[in-house]
Structure P
Amino acid sequence: MSQHFTLKNIVPFDLGLTLDCGQAFRWSITDDGCFEGIAMGKYLKIKQNGSDLVFYNTTEAEFKNIWQDYFDLERDYNEILNRAKQNELLLKITENCGGIRLLRQDPWEALCSFIISQNNNIPRIKGIINRLCENFGEKIDGGYTFPTAERLKDLSVDDLSVLRAGFRAKYILSAAKKCCYDIDLKVLPTLPIDKAREILMTITGVGPKVADCTLLFGLGFLDAFPMDVWMKRAMAGLFGGKLPDGYDDCAGVIQQYIFHYARTNKLTFEE
């Protein structure tokens, strides 16, 4: 019998924005309005009904052990939003995207996914990641898990040709080796953010943006603020290049609000 668990009155929360705002790449919407995906080695089907979340094929124990943390459900996002609304521009920005939450993803999956995301678009990113999982992940009910660094570390670029990942293949393999032999991703959250970023950037192909995405979406550093060329333009156009004072401890959440606002409003910030 299919089990499900319902979590009531979760505000603010927008499941669609959270799963489709560019922080994760393994979720898709189904014909019945649910989202389904595989994360943390588990398949999940989930639906939002108003302020309630229904977790299908899930027990209460699995919710508490996996999904409560994954969806960052214990953090007080109302407190962050109330602070954001003290700034006139952030008030406008958060009007339609305050339900975004930061996913607490597996650190290795986050690192590998954002290596793949470099100079890439979301449909192609999803395609490469799907092929990576189908070819090298573990088969489970609902699909395939994300392959571990241990599974990938001894492969060759030729082995990864099936991914059609281009130059990124060698970076994936470099990261897998580094995370097996030199870097313990579990230790990084205990370090100052600058030190953790420095360690991540010793991986071939990992620059500041990929490192900060890994810090924010995989390692729980809410003060990480990923910046690519597009976000730099957005920040310059909206805020003169610098986040207003008072948001350093939740900068990553604010970044997601700004990213969504600029993307959905098709802001280009051209001279």
Structure Q
Amino acid sequence: MTLNFLELKGIHKKFGEITALNNVSLSVSKGEVIFIIGPSGCGKSSLLRAVNWLTPPDKGEVWLEGKIVGSLSSKLTIKESKLLNSYRARMGMVFQQFNVWPHLNVLENVVRAQMVVAKRSQAEAEAKALKILDEVGLSNKIDEWPDHISGGQKQRLAIARSLAMDPIVMLLDEPTSALDPELVGEVLSVLRRLVNNGMTMLIVTHELGFASKFGDRIVFMDGGEIVEEGAPKKILSMPKTQRLKMFLEKLNITSFKQ
């Protein structure tokens, strides 16, 4: 794996008096799958949104394939904006609350961004959309409206829309937390396929069983900082810090202990 495929250096972010991220640095190798865990409000989502500059940090840098992402200036030039958008197009973002477009059917949800952002023809965009929708198990739902499909199907649609842009990194913010328990497996099966295909991914999650089985690394955050990180089974069975031990005990995690 190529080192420093994605690099976060000294990321700081404050919202008023609240410090969301405090000097966070993280190196991600190409093809690596990193699960980010921690208590609510610890900075997990802020970190994910800083990667593609949806929430620009106050200080720090993000590098993708050796090139810097974003600018700390309050007003981006046209050139900087275009460059940032080109980087964002290479980082698929999947949100907790799906964020699919309710006024477009399933097929159009995957086609529209390709035509607007990637400048593909409708025929090209539709061909790609149909292929990806088949891969995520939605080929029989292409004419349905988002309001008429389940939460698990909406999340798979959101993933399909991101994949249609040919991202080199996927950023997923608690992709299963808004789902009923019986629908979680639908989304995890799609993520499992992405893992097996070598997609680089940063995933904020509470699905520790999935993280243990399919992650290359788990990052534990608290108070806007990375407290501990390491190989999934090791970090979950033998946490080094008292803070992580307490977090796992609160979740009643016993299945990872030796």
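Bear in mind these aren't lab numbers, they're just calculated from the coordinates by the rules spelled out. Remember, it's a predicted structure, so these values are computed and weren't measured experimentally. Cβ atoms are built from the backbone, for glycine too; each structure is taken alone.
Structure data summary
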| quantity | calculated |
| --- | --- |
| Among P, Q, structure where mean count of other Cβ atoms within 10 Å over residues 87-94 as derived comes to 16.5 | P |
| At a computed 2.2 (distance in nm of label points 7 Å out along Cα→Cβ at positions 55 and 239), which of P, Q | Q |
| Structure (P, Q) behind the derived value 4.0 of distance in nm of label points 7 Å out along Cα→Cβ at positions 79 and 159 | Q |
| FRET efficiency 1/(1 + (r/R0)^6) of positions 7 and 23 (r between Cβ atoms, R0 = 25 Å, to 0.05) - structure with the largest value, from P, Q | Q |
| Of the structures P, Q, the one that 0.60 was derived from, the read-out being FRET efficiency 1/(1 + (r/R0)^6) of positions 71 and 103 (r between Cβ atoms, R0 = 35 Å, to 0.05) | Q |
| Structures P, Q, by distance in nm of label points 7 Å out along Cα→Cβ at positions 39 and 183: label with the highest value | Q |
| Given 18 for relative contact order in percent (Cα under 8 Å, 6 or more apart), calculated: source structure among P, Q | P |
| Among P, Q, structure where Rg and Dmax of the Cα atoms in Å as derived comes to 18.5, 56 | Q |
| Among P, Q, which structure scores highest (criterion: distance in nm of label points 7 Å out along Cα→Cβ at positions 31 and 63) | P |
